[in-house]
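Participant: Take a look at the structures below.
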Structure I
Amino acid sequence: MNSLEDGRSGTRRDEQPSITFNRPFTAGNEYNYMRQAIDNLQISGDGPFTNRCHQLLEDVVGCSRALLTTSCTDALEMAALLLDIQPGDEVILPSFTFVSTANAFVLRGAKPVFIDVRPDTLNLDEKALERLITSRTKAIVPVHYAGVGCEMDAILEIASRHGVAVVEDNAHGLFGRYRGKNLGTFGQLATLSFHETKNISCGEGGALLINDLKHLELAEVFRSKGTNRNRFFRGQVDKYTWVNLGSSFLPSDLLAAFLYAQLEAREDIQRRRERLWGFYEAHLKAWSREYGVSLPVVPPHCDQAFHMFYLILPSLQDRHALIQHLLKSGISAVFHYVPLHLSDMGQRLGGFEGQCPVTEDISDRLLRLPFFNDLTESQQYAVVNALAQFDGWATKPKSARNTA
């Protein structure tokens, strides 16, 4: 990798594309609600706006309980605590995911068991799941990649048969559905992200969704620094004290105020993103067929969350050349996850080359296009036109192969 290249985005630090990959979005009431939070004289955690967010998520998503956290990472760490993950336990998770999915369980001493992804949706390959389960398996963590649901029927059936917990990493999938049911309501626990790059954002933030209420009381303790503070505020005890492990997982009510404005505008935000996704799909179909480029696959039984739009290019060389071509047109397009099992830490935990062949292949060839809430149609036309003008293919175009 070039020393001037940013490994996250594939852009040079001294270049400022006119069409960025992502841009923060305000729905309209963020400043007003943050001012209200200040006027409430309670800007620490679990204030009025935090409670409004909890209620909205519970009503709209359909989980039994929602708890805001400072990040999806923190929500995953809470899930590991709630499942009482211990050294020697095994947790099955895709290698094609963000490092937090693994870190949350590794921090508790668990061994991550990396599973490959399907070549169509890039979700956990449910057909490879059962053979990875052992007597030490404590949890399965499906990641709904790009907001398209994993095959939850099969995953839940296998998990139930083996007595293994399921934790949904739904960082990409808020408002997505699988067979008509909201993502985040299948596992005992699920997590959300409200990071700047997500559909609904407060800069940094997340949530733990609790679907099995046996976890609720401990979740409140872990989230409140290991104290029974929530029981005290409900009048169930006359003072609160340290009762278990915990940390400060709850966000400021200022962040919750910002987030609530975004959640209120969810229908408008999702319509915008559906329109953006549909534009790319419609305008890139013919081009993708000609050059052997794959577009995202959304099974008919999945209602996606419209989190991203990506291309799977014929080769790593094609991806690198296309990134540079787009940069010259002022467009930032970015790659995504590096396989966890091939990372330095992943190999120290037992990962090895060839362990997840689909992940290794896809990771080298996937490219995400600019995708954010107020991306304009003219900007999308610029992206599509720049792609059409690319002639630096290292791999012979599919149309040329077909006529050779």
Structure II
Amino acid sequence: MKTIASSIALLALLAACSYKMPEEQAVKIISRHGFSRTDPGKLRELLRSGGLAGLRTLDKYAAVVTGERGIMISPAAPSPSYGMLAAARDGKCYLLRVFRGSPAEKAGLRDGDRLLSADSFEPGSGGFNKALSGLGDLDLRVERAAKSGASAVEVKLKAAPFSPPLIFGFYEPSTRTAFVRVGLFFGDSASIVGAGIAGLTKMGARNVILDLRGNRGGQPEEAAALLRLFARAPGPVLRLLSCHKGYTEVLEARAAGRFSGLPAAVLVDGSTSMTGEAFAAAMREVAGARVVGARTAGDVSVQRTFSLGDGRGLAITVARIAPPSGRDLEGSGLEPDIQAGSSGAAWDSPPAGELLDDAAYQKALELFKAGSAASAAPASRAVDASRASS
């Protein structure tokens, strides 16, 4: 998120970058609120010679905006999906996650069902993976465990518009790993994720993968609350940096967190930005997490808009989000410990076979494989981490 306070209406950008701003008002705003200290004389010179274009030599995110024409943002319509995720284990294929309200759930599929075939193709074949990664009508044959014994079920599945929740999780028993997707840091998201991980550890999880691919930020306070659960010791977990005290903040943990001994991996990609990439860097620093995937966006600047007194506003960078070390990720991003390609999972409407070819997910699992196979459970179970009560 590019602003501290979000709005349902975007402010329209003024077309001309050379717009002549009220000089003294602009100088006052930047001097009082700008991320870095700038000589007022230099500011006046830049504004006189280039207006907004001149100001952008100091702050590339600077913009003159007007609220006269609001642009309403409508959520994108969900793409077709089966609403389930399959993964291979010991030469077999299981449904790790069947989302609530999805076409898969409505067709009677359940977490832990073993896939025997897809469109008559057996697991491990190219046709099987292609069928699960497509969106056409799908004929599945699944084996379901029960107290009376396993039984085979035939299921006809049709894709329909569906998007998974921003936060969800499942248990991967072969490595005793909890997988939790965190799509955004919104209000109460830390407690939702915490409750989900707690539920997955009760199932037997001894490691955790936090997937932040495509996470474009959100509330730093929520990210800090989640970091506190993993912190190994008291101290800073996240920072807001600025030359002005009003925008400077150190978010801290008072003690080691409830998941401080849980080995963790964090998945990131080029669309992981803002609070998301600062969180990933912080997990490395406060919890010893391994970062897997591709370099993050390098966009950790927080903007606010101030009135210019002429019906327009001036948006400028007021702070940057950083891990406890204060490392500035702006422009450079976070380099992962383990490279795994630049494209992340398509979590907006994931195909059923998404995890089968997910290099970052597979490499993260490899970190936890040693010593876990002997105690693996026979089937998958999942937690709907989109609800704190799950």
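Each reported figure results from applying straightforward, stated rules to the coordinates on display, with no laboratory input. Computed from a predicted structure; not experimentally measured. Cβ atoms are built from the backbone, for glycine too; each structure is taken alone.
Participant: Once Cα Rg over 2.2 N^0.38 Å is calculated for every structure in I, II, which label goes with the largest value?
Facilitator: Once Cα Rg over 2.2 N^0.38 Å is worked out for each structure, II has the highest.
Participant: Here helix-only ellipticity at 222 nm (-39500 (n - 2.57) for each DSSP H run of 4 or more, over all residues; to 500) was calculated and came to -6500; which of the structures I, II was it taken from? Before the final figure, lay out each step's value.
Facilitator: Numbers: I: -11000; II: -6500.
Clearly, the read-out refers to II.
Participant: For structures I, II, which has the highest computed value of FRET efficiency 1/(1 + (r/R0)^6) of positions 151 and 319 (r between Cβ atoms, R0 = 35 Å, to 0.05)? Kindly include the intermediate steps, with their values, before the conclusion.
Facilitator: Values: I: 0.80; II: 0.05.
Across I, II, FRET efficiency 1/(1 + (r/R0)^6) of positions 151 and 319 (r between Cβ atoms, R0 = 35 Å, to 0.05) peaks for I.
Participant: Can you rank I, II by mean count of other Cβ atoms within 10 Å over residues 143-150 and just name the one with the largest value? Write out the running numbers ahead of the final one.
Facilitator: Working: I: 26.8; II: 9.4.
Sorting by mean count of other Cβ atoms within 10 Å over residues 143-150 in descending order puts I first.
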